Structure 1
Amino acid sequence: MTKNLSDKPHEECAVFGISLKNAEEAAGITYNALLSMQHRGQEAAGIAVLSGSGIYCQKSMGLVTEVFSDETLLRFPHSHAAVGHTRYSTGGGNTWENVQPFVTEYLTGRIATVLNGSILNSKENREALKKQGLNFTASTDGEVISSLIAYHTVKSGSIMDGVKKAAGLLTGAFCIVLLTSDNKLIAVRDPNGFRPLCIGRSPLGIAVASESCALDTCGFEFCRDVKPGEIIVIQDGEMIYEETELRNKDENSGLCIFEYVYFARPDSYIDNLSVYKARYNMGRILAEEYPVDADAVCGVPDSGLEAAIGYSGASGIPLVPGFVKNRYIGRSFIYPAQPQRETAVRLKLNPLSANIKGKKIVLVDDSIVRGTTSANIVRSLKSAGAKEVHMRISSPPFLFTCHYGTDIDDECNLIANKLNLDEITKSIGADSLGYISIKGLKTACRECNLSFCTKCFTGNNI
């Protein structure tokens, strides 16, 4: 039997696109970019490159390193433009047919399209296209978007008009990057800015990515974020068009605040704010909102570590490593019996008893969804000799599911919908529990230049 250890929300995917001036290293650079954003999706990966007047695409199920061996990468044509994708499926099943990029052929060309997001009116757009004679082989939003762009490109006679028309028909959260057979790289961010997308530049050309860490690792200097509602066009490594075209913004929406809490890598910047700084601020505010008499502060690897540093800094309680992480286990593992399931967390996170035994511990993590992982972690600390475990969470309680591509469990399974704070504390075996407040979370992220979507916590977007 196989089980996913992680009791966390998950983001849908990562997108990347690159246009080079003269170099023909697009496939290799895209591969490195996807490796740096593997945390955003581990189910599938794909790369499409411009090849003459056509598009060559390679994609499959698995991690980036599993999909693209050395031999596979050598088969890619030398190219100066590419798009890439890593996937976590929240819309459509986890099957090969749903792996991106989607390559769509139409009368005057081809496009390869990658999407990060969730389209609320995807079904309506799909049915409208079916009535026009279009066929679909996948069950995901990405194929609908690629077909919608192709359809309106043919109808209007212009790829730009096709992109604008198609994007204007979409509601929901989306960042789209597409590669055209006439050598254009086009990027679109939805008018609310739900999902992150940024631009980088180097002497080689220009790249766009879901996170700035991908730009850093590929030698591109971060320039700026793509603005909500903006469409940009890049050709031969130069920006040839940039304009905020999409205007159907919901005034009660904004960037998903969980990017700062959990999704993004701490070395990324999103909309003018360092992810590391945001998480550090969350820890400081947690220390102010929920102080406790303790001997040490520990963060749950990986996304609880920065908030733990902030908690320690604000409280003066020493920060110590509380766990040794097995970095080779991946997300899933096999175990045969219930007793092993109850202690399986130790396969991934084993308490460092020398720092735990006989001490009162402040344990900082990013979230509690069902409570199963938190209970296992608290239990493991106490079995390692912790005298007390005081849990502090750098996000508010999850009360609602998300319609915009974040995979949060059904509301009936969310522990905060079933138990009050004291009952949750008892359920996970902690000596005390504190969640950061909505106000505190927004204060921690106040340097972001966008408003936030916090609907999973409040039921409202703001």
Structure 2
Amino acid sequence: MAKKYHLLIVDDEEPLRVILEAELSDSEEFTVDLAEDGGVAINKIQQKVYDLILLDIRMPRVSGIEVLKFVQEYSPTTQVIVLTNYADIKTAIQTIKMGAYDFLAKPYDIEELFNTIHRAIERRQLFIDNKLMKNELNRKGGASDLIGQSPAFLRLVESATRFAQSESFILIQGASGTGKELIANLIHRRSPRSNRPFVAVNCAALTDTLLESELFGHEKGAFTNAYSAKQGLVEVASGGSLFLDEVGDISPAIQPKLLRFLETGEFRRVGGTNLLTVDVRVISATNKDLREEVRAGRFREDLLYRLNVVTLDVPPLKDRPEDIPVLADFFLMRKSRPAHQKKLSPAAQDVLMHYDWPGNVRELEHILEGAMLLSASDTIEPGDLSLPGVRPAAGIPEVSAPSSPSLEQMEKEHIERVLHQNGFNRARTAAALGISKKTLYLKIKRYALRVEE
């Protein structure tokens, strides 16, 4: 069953609170908390992450306007629907400009209330998705699909799908480039939390201070340049899954705070004093032997036991060679232009099958991307593969370069090759490359290529 959404009803009229709670609690979609005034509401918001707040405007002591301002600063992903009388419509419209999602005038039509709640929750998810997309574009690229047919791969997918139904924490182990995050995403998509966020954080890419702030958020003024409060990723992931990539690289200073959060679901923002509680399922991944890290004193043993309630081992690509042709076809199809679909020759496929792949699937993807640039035809030959021990194609001058040349170097060599094959005719060369003559001219100028036309 899908995870329920957390709602907070804030209204000083007890009969109205009771009616709304009864209507919403009858639905299996929501868990409902109540607050009789703005002060109580703010205290509850500081202790728990809510998806949605139904907020009355006119309340004694702390008004709905003040609560809305607090929500906008403290928990900006939380959506607010303002409850108002017809006499306060002008004020209600003002709350929309302040960031509320919508307003409803009393007395409420229950069907309209549910429709507005569902739209607000959809808006919250779009807001979170947009935020996570920006993070993801900055963090990584690469494949987003699980591709494979080998017995080892199919066993892994079957185990991941089975474990997805539980709430247990999962540790995914495997070398770099094997696709650990894709397995984590599969677990989330097959779990009861699939309707809630999947939030990934690369623990190895952040310093201690930044990692703590990213995970748990910070209060305004917590440190230099903390001009406003910020929600942590554990809050954004509330109800969903939190993926801790390269968890073995978390420093000993942060490990106790992470352990406490895993055990209790409680945390404090950096610079804050209030304890907040969230409900997230943690999936972690590492390319290190964490038991060896424990023996070396770099990783807490109790944290290891908390993380690996269930362990999944992702096999390296060399141990599932049956997947290499399938993955190669997938990458070539995805990266080729429709009019110039590339394919592997039998000899090139044989080279790929006998290579050791220390960089795993990620290395295969990058090698094929380079081969597509180097290949003069729609068929990729062994000489187009920039792998150790593979000789370059006949007729192309060997360039003194590292065993893994840059994409720019590959592009330069490819243009040189096609120019040579077309007798240095720029029109035919541009057509063969699938680019305009102007683009070809700029490439020739950029790479200082010699043209003997």
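Computed from the coordinates by the stated procedures, all read-outs in this text should not be read as laboratory data. Please read these numbers as outputs of a predicted model, since none were measured by experiment.
Can you spot which of 1, 2 the value 13, 39, 37, 11, 1 was calculated from, given it is P(r) over Cα pairs in 10 Å bins from 0, in percent, for residues 119-214 alone?
This value belongs to structure 2.
To test your reading of the models, identify which of 1, 2 gives -0.59, -1.28 for log10 I(q)/I(0) by the Debye sum over Cα atoms at q = 0.09, 0.14 Å⁻¹ when calculated.
1
Which structure, out of 1, 2, was helix-only ellipticity at 222 nm (-39500 (n - 2.57) for each DSSP H run of 4 or more, over all residues; to 500) derived from, given a value of -8000?
Answer for the origin of the read-out: 1.
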